[in-house]
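S.K.: Got some structures for you, see below.
Derivation of every value follows stated rules applied to the coordinates shown; laboratory data play no part. Computed from a predicted structure; not experimentally measured. Cβ atoms are built from the backbone, for glycine too; each structure is taken alone.
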Structure P
Amino acid sequence: MAKPKIIVLIGPQGAGKGTQANLLSERLQLPHISTGDLLREISRQDTTRGQEVKAIIRSGKLVSDEILAEIIRDRTQCDDCYKGYILDGYPRTMPQVENLEEVARDQNKDILVVNITVPRATLLQRLSGRLTCKTCGHVYNILLRPPKSDMVCDLDGGSLFQRADDVPEAIDERLRIFEEQTAPLLDYYRATGRLTQIDGEREVEAVFNELLQVVSQ
């Protein structure tokens, strides 16, 4: 009998990981665990860990591999993860890869990694046109997915803004760092036969259909 899967989605900002993870979560009835969402949720809690994470986020620093390891382990031990789950934003470093291997062994699950690839020029176009809702965080794109009303969120009427790091120079630097950081991860998963690459430049539905085929094998 096949083991439950830990589905890891890798890809730069703008590749559509979050969108695909949400679609996959709905179709497969598996939790979508985004490290960004998880950390924001924890930072709002009035706990020692919540205050610690909030302080790190406010300082602009990255949450350590050790803290992330504990957070991921705690979240994936919840009952809704028993049949598998989808990771978005984790792992991003080799120590995180090693932690996930331990988690998978302890939970008796297989790891499947999907790298969503998109050309840099397309990513620059997608990201430089991004608008984010100040209240709910929903993301739009001026060119590709504009709001119904100018600078107003369709979901809650909140005002939209462009993040300071969504200017071309900052985006280019983020993409460069992402490529440097993820290259060892992709090499590792490729060598262990658990990496599949998907072209993310296509329409959302086409990407999703291929992704569904990959994870259903």
Structure Q
Amino acid sequence: MDHKERAAGNLELVGGRLCLDFANTVSTRSQQPRREYLASYTDLVEWSQHASLLGQAEADAMREGAAHHPELAAAALEQAIALRETVYRIFAALAAGQAPQAADLAAINHALHIALAHLEVFPSEDGFAWGWTANPADLEHMLWPIARSAADLLTSSERSQVSRCARAGCDWLFVDFSKNHTRRWCSMSACGSRVKMQRYYRRRREGTLRRG
């Protein structure tokens, strides 16, 4: 999918974990121009619905709440961007074999503290299940499962499998679940095929120059 066609509601969910998909809601961090896919609160709701954090009725209610309380929506979007950047810095550091900054871990713990205050056990078809309690004023409640996802990934062995896409300028993160841990691209259909095409055209150009 070309970057020009991407939007919050159709971004590739290739991270392997919710928190990494959330970290991937900007086109790049190492090159300009970069495209911000969470440019508005509406974008945040659309991505959350796309990532199965919100159902249709819940998403509609949050849009309506944002329309009535734009200041709360703006604050929720600010929190979302801050959480996203914290998640990205932590897992980009781990992907590079470095330790996350203490301030970033403190930020995740703060977000987790807020999130877990809303986590409860509910009856389900199979017995009981975890769920989130929220009221219409909680316009940031889609961030709670993201914070928990980041904490779960940090405390699992999968954190050593977090990688960054090898295509220059992509910067997206993913958990490498490949058998030999040799996955290089966030998506073979996007970055992988693009790199292969670039290599193909470069070889053709070099071959043409040699023949000339």
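S.K.: I have 24 for relative contact order in percent (Cα under 8 Å, 6 or more apart), calculated from one of the structures P, Q. Which structure is it? Display every interim value, and only then the final one.
M.R.: Numbers: P: 27; Q: 24.
Answer by label: Q.
S.K.: On to the next question. Out of P, Q, which has the highest value for FRET efficiency 1/(1 + (r/R0)^6) of positions 107 and 147 (r between Cβ atoms, R0 = 25 Å, to 0.05)?
M.R.: The maximum falls on structure Q.
S.K.: Here mean count of other Cβ atoms within 10 Å over residues 43-50 has been calculated and equals 11.6, so which of P, Q was it run on?
M.R.: Numbers: P: 11.6; Q: 22.6.
The correct label is P.
S.K.: As an exercise: mean count of other Cβ atoms within 10 Å over residues 99-106, calculated from one structure in P, Q, equals 15.4. Which structure is it?
M.R.: Answer by label: P.
S.K.: Looking at structures P, Q, which one was Cα Rg over 2.2 N^0.38 Å, for residues 27-114 alone calculated from, given that it came out as 1.25?
M.R.: Q
S.K.: Cα extents along the principal axes in Å was computed and gave 51, 43, 33; which structure, P, Q, did it come from?
M.R.: Details: P: 51, 43, 33; Q: 70, 38, 38.
Checking each candidate, the match is P.
S.K.: Assign the value 1.00, calculated as FRET efficiency 1/(1 + (r/R0)^6) of positions 19 and 51 (r between Cβ atoms, R0 = 30 Å, to 0.05), to the correct structure from P, Q.
M.R.: Q
S.K.: With FRET efficiency 1/(1 + (r/R0)^6) of positions 11 and 179 (r between Cβ atoms, R0 = 25 Å, to 0.05) as the yardstick, tell me which of P, Q scores highest.
M.R.: Comparing P, Q by FRET efficiency 1/(1 + (r/R0)^6) of positions 11 and 179 (r between Cβ atoms, R0 = 25 Å, to 0.05), the maximum is at P.
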